[in-house]
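Just so it is clear, none of the values below were taken in a lab; they were calculated from the coordinates. Please read these numbers as outputs of a predicted model, since none were measured by experiment. Cβ atoms are built from the backbone, for glycine too; each structure is taken alone.
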Structure P
Amino acid sequence: MIDEIKQDASSRMRKSIEALSNELSKVRTGRANARLLDHVMVDYYGNLVPINQAATVAVEDARTIAITPWENSMVAVLEKAIMSSDLGLNPTTAGMVIRVIMPQLTEERRKDLVKVVRHEAEKGRVAIRNIRRDANTDFKELLKEKEISEDEERQAEDEIQKLTDQFIKEIETMLEQKEKDLMAV
């Protein structure tokens, strides 16, 4: 029973880390990143799909993303979807290839983005702590129902705390890396 709770907590914490990683990848640095366009949806034969399901998205150089639609008719649709997204990017089209050039970030904008990244990291930490709290509540419930001893409960809580510390440290590492990327000129 204890192992099941620990497994559940560990997998939920891993999912929180993945969600944070996904959120951080959306925060724009001055560099091109193909994942930046992942949440841009396009109308593809009546269905809204992510841009990477209607075209090939590749990083051409440090500041350019190249989008090659699979069909000629999709060029204008993709271009419009990128322009109307919340990213503030202006694509340029040359035949079948749409290029998105990443503008340089100002110092002020970089600092704002660092604040956004720190906020996202804090949300990740809170999620990890909530998972720890849930697991500890489950352990207390098992103790109350006399399915485990006090020693087993204490040991399980210690193990959950170690797991929590490990994932929080992972969040800190991700945050440091993203801040470094944002502040690099």
Structure Q
Amino acid sequence: MTAFETLLALRAAAQAEGIPTLRDKTFSRLIKEVRARGAERILEIGAAVGISGAAMLLAAENARLVTIEKRAEYADRARKTFRALSLDGRAEVLEGDADEIVPLLSGGYDFILLDGPKGKYLSYLPHLKALLKTGGALFADNVSLREYGLKHTERRNRTAKQNMEAFCAAVFFDGDFSAQRYEEEDGVLLAEKIR
């Protein structure tokens, strides 16, 4: 079994348990973008059990990944996913709240996958922009918030949607980004930092 076949088996197992993973078309788009860009330094917010992080590392064989996961049990499983695919030497799992970790990060990243708390995307944006190299890409998942599990109070869901709309607008109106939005599945915003 190839590493990618092993990854797909791990992904199917996670999905069967109800663990959030990128949907099929979004997963394929992520792999395609990382591979095409030849990313070397990747940041992921929202590791879950390491499926998308491992996919990015397999797509960009020279890349190193820093991934953030708040839930201890998911962070532990992400480490196991990386070990199972012999990627643990290229992946660093930071366990904790992205609200606290993201502002402390430094250095330039070629690619950032934003798939953490949906209501926080806007507050992360200034930090992520500073961390992203010119020519690097920000890949934000669930920007349409249609299929994503909005199972909180109506007010909290409305606030998350308003914050997401503000995040998308901020990226599109920022002259330092060239952005596209894909409405398939639950929506992806892909923004390249052009200066």
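Miscellaneous remarks
- Parent structure of the calculated result 1.00, given that FRET efficiency 1/(1 + (r/R0)^6) of positions 5 and 133 (r between Cβ atoms, R0 = 25 Å, to 0.05) is the read-out and P, Q the choices: P
- For 43, 20, 11 (semi-axes √(5λ) of the Cα gyration tensor in Å, calculated) the corresponding structure among P, Q: P
- For 18 (relative contact order in percent (Cα under 8 Å, 6 or more apart), calculated) the corresponding structure among P, Q: Q
- Comparison across structures P, Q (criterion: Kirkwood radius over Cα pairs in Å, for residues 101-156 alone) gives the highest value for P.
- Highest-scoring label, criterion being distance in nm of label points 7 Å out along Cα→Cβ at positions 125 and 141, among P, Q: P
- When helix-only ellipticity at 222 nm (-39500 (n - 2.57) for each DSSP H run of 4 or more, over all residues; to 500) is computed for each of P, Q, the one that comes out at -21000 is P.
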